[in-house]
1. Which of I, II yields -7000 for helix-only ellipticity at 222 nm (-39500 (n - 2.57) for each DSSP H run of 4 or more, over all residues; to 500), as computed?
2. Thinking only about mean count of other Cβ atoms within 10 Å over residues 22-29, which of I, II has the largest value?
3. Where does the value 1.27 come from, among I, II, when Cα Rg over 2.2 N^0.38 Å is the thing being computed?
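Read the figures in this text as sums done on the coordinates, not as results from a lab. No experiment lies behind these values; they were computed from the predicted model shown. Cβ atoms are built from the backbone, for glycine too; each structure is taken alone.
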Structure I
Amino acid sequence: MSFENISFGDGVILVKTARKSVTEYLTNNKKISNAIFNEKFNFNAGVFVTINDTSGLRGCIGYPLAIKKLSYALIDAAISASTNDPRFSPVKMNDLDDLVFEVTVLSDTEEISTNSPYEILDSIKIGRDGLIIENGFKSGLLLPQVPIEYNWSKEQFLNHTCHKAGLANDSWKDIATKISKFQGMIFKEILPNGEIIQEKFQ
């Protein structure tokens with residue numbers, strides 16, 4: 001299997017496994033083990049797990065590059081998003097019934113190889129592409145769904161990705177800045193522990 005072959009049914013399994021991973025870790029301080037799951041998702045892929053509550057984001061951590069098997073990356077990302085996101089306090093067991101889980105599986109990245117700001121803008125499609133911006137030792141990533149949620153233009157999307165990297169907002173115009181794009185398959189619960197849908201913005 002690969003990124004292109006992930007089905008809606010696979011997405012449902014991924015979201016349920018993300019929730020199960022966090023529940024098991026908070027309950028027994030252990031990672032879940034599932035041979036069938038590990039075999040089915042035994043291919044490298046980038047993945048992010050996003051956790052939201054009624055007030056908004058509660059945690060989001062993942063792997064932007066395909067450096068681990070999806071089966072293991074998902075579990076690690078889910079646990080980290082719930083317990084190690086430095087922006088938020090760790091999730092507790094009694095929080096779980098109020099949290100919505102979302103999984104984004106990432107395609108391979110593609111560098112936008114142009115030095116013209118106008119061509120960079122033309123290379124990006126809101127709702128389809130996520131961005132990674134790198135300059136020196138600094139880097140930032142924003143998922144494809146983020147500009148939709150905030151109703152950003154392409155330029156605002158680039159500016160905010162630069163800001164996420166700790167760079168000046170207009171650093172994407174700098175010839176020394178590397179800009180890459182990727183696509184994501186997004187699966188999420190509508191309500192806590194409820195129906196799972198595939199989010200499509202294109």
Structure II
Amino acid sequence: MRKTPLLFAIVLFAACKGHEKKVLIYASDKIAVDESKKNITISNGDGTTHHEQELDFTGGDPVTLNVESPQGKYTVTIPDDGLYIANLKNDTVVGSRQHVGEGGGGRITQDVLKQKVDSLDKLMQGQNVSEANQNYFIPPAKAVRITTETKAKVFGPFTTVSSSFDAGSVPAIYKFYSMKEMREIVGRLDKMIAPSDSTGKK
């Protein structure tokens with residue numbers, strides 16, 4: 001009977017061990033976080049720059065972030081373990097997993113280009129997005145889990161994936177864009193698509 005409390009403590013420790021919630025805060029102005037890491041203030045600036053901050057939490061309970069921003073006060077909940085993006089920007093954020101090194105460096109055909117533009121158009125509309133599909137549509141004042149793997153590497157808006165980055169050093173790579181960025185990308189790709197003639201042929 002004397003061993004029961006010790007055994008219970010060991011089981012309890014094992015049950016609590018290993019919980020991790022990593023939250024990437026995206027904001028359009030400077031980010032201030034208090035000691036609890038749960039109270040976040042976004043500066044009332046011009047809202048034209050991109051700021052990021054990483055918060056780490058342990059424990060199995062959900063985490064509630066209290067946000068005070070130029071858009072008002074609200075809360076964002078981080079319910080489960082994993083890697084999250086909390087979008088506190090005044091613009092929607094979209095992105096997906098990057099399959100670095102796949103597909104080679106060959107010339108992109110018009111059909112492939114059209115498919116890419118169509119896929120990005122759907123992403124901007126929030127269609128067919130899910131953690132399972134590894135693509136994401138995150139409106140302002142929302143948090144979305146990107147993956148259960150907290151060691152994954154995320155490149156945020158206005159940040160390029162460097163060619164020197166060692167993709168083998170992380171389990172996965174994700175790239176995110178502001179909606180403004182994505183519209184500009186799609187606009188450039190649209191200009192690369194050859195126009196159809198009156199018969200619909202190239």
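1. Corresponding structure: II.
2. II
3. Answer by label: II.
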